[in-house]
1. Comparing mean count of other Cβ atoms within 10 Å over residues 20-27 across structures I, II, which is largest?
2. Work out the source of 44 here, i.e. which of I, II gives that when relative contact order in percent (Cα under 8 Å, 6 or more apart) is computed.
3. Out of I, II, which structure matches 53 when percent of Cα pairs over 16 Å apart is calculated?
4. From I, II, which structure was log10 I(q)/I(0) by the Debye sum over Cα atoms at q = 0.20, 0.22 Å⁻¹, for residues 28-67 alone = -0.82, -0.91 calculated on?
5. One of I, II was used to calculate P(r) over Cα pairs in 10 Å bins from 0, in percent, for residues 4-43 alone, giving 23, 48, 24, 4; which?
6. I have -9500 for helix-only ellipticity at 222 nm (-39500 (n - 2.57) for each DSSP H run of 4 or more, over all residues; to 500), calculated from one of the structures I, II. Which structure is it?
7. Out of I, II, which structure matches 12.0 when mean count of other Cβ atoms within 10 Å over residues 12-19 is calculated?
Structure I
């Protein structure tokens, strides 16, 4: 059970909007990475005749595990290596 206390007058709506603004700014920064390298990586995975191997440890491993599951669910043979 949490021992946190709610501050009087805490504005949940403002807090939620603040979080969305931070995330919006982060997503806008990702735009620079959608370039020719991105297209090449997508093409290689699309035309892959074998299996897609996703590797990672820690947080990248958690994301990699989800990526491998997503590929598998869309018909791309893939697996995750820790």
Structure II
């Protein structure tokens, strides 16, 4: 039987002047995400300069349980 895995779509509205800080967080969180149990991959859809301010992050895990565990962890939080 084939499993479908589990995905989460996260959107962040990044305030003016905070883009650099948010990009730094993305650079820091990728290795943390990759080391999480069941991590498959992720995609980042960045805003269109001078037009939109929304980042969309799609993260895939092999099971809903592993996704839930990652979502409930403190490792991904922005200080």
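Laboratory data are not the source of any read-out in this text; all were calculated from the coordinates shown. All values reported here derive from a predicted model rather than from experimental measurement. Cβ atoms are built from the backbone, for glycine too; each structure is taken alone.
1. Details: I: 9.5; II: 12.8.
Going through I, II one by one, mean count of other Cβ atoms within 10 Å over residues 20-27 is largest in II.
2. The structure behind it is II.
3. Numbers: I: 71; II: 53.
Attributed to the structure labelled II.
4. Working through the options, I get structure I.
5. Details: I: 23, 28, 22, 15, 10, 2; II: 23, 48, 24, 4.
Source structure for this number: II.
6. II
7. II
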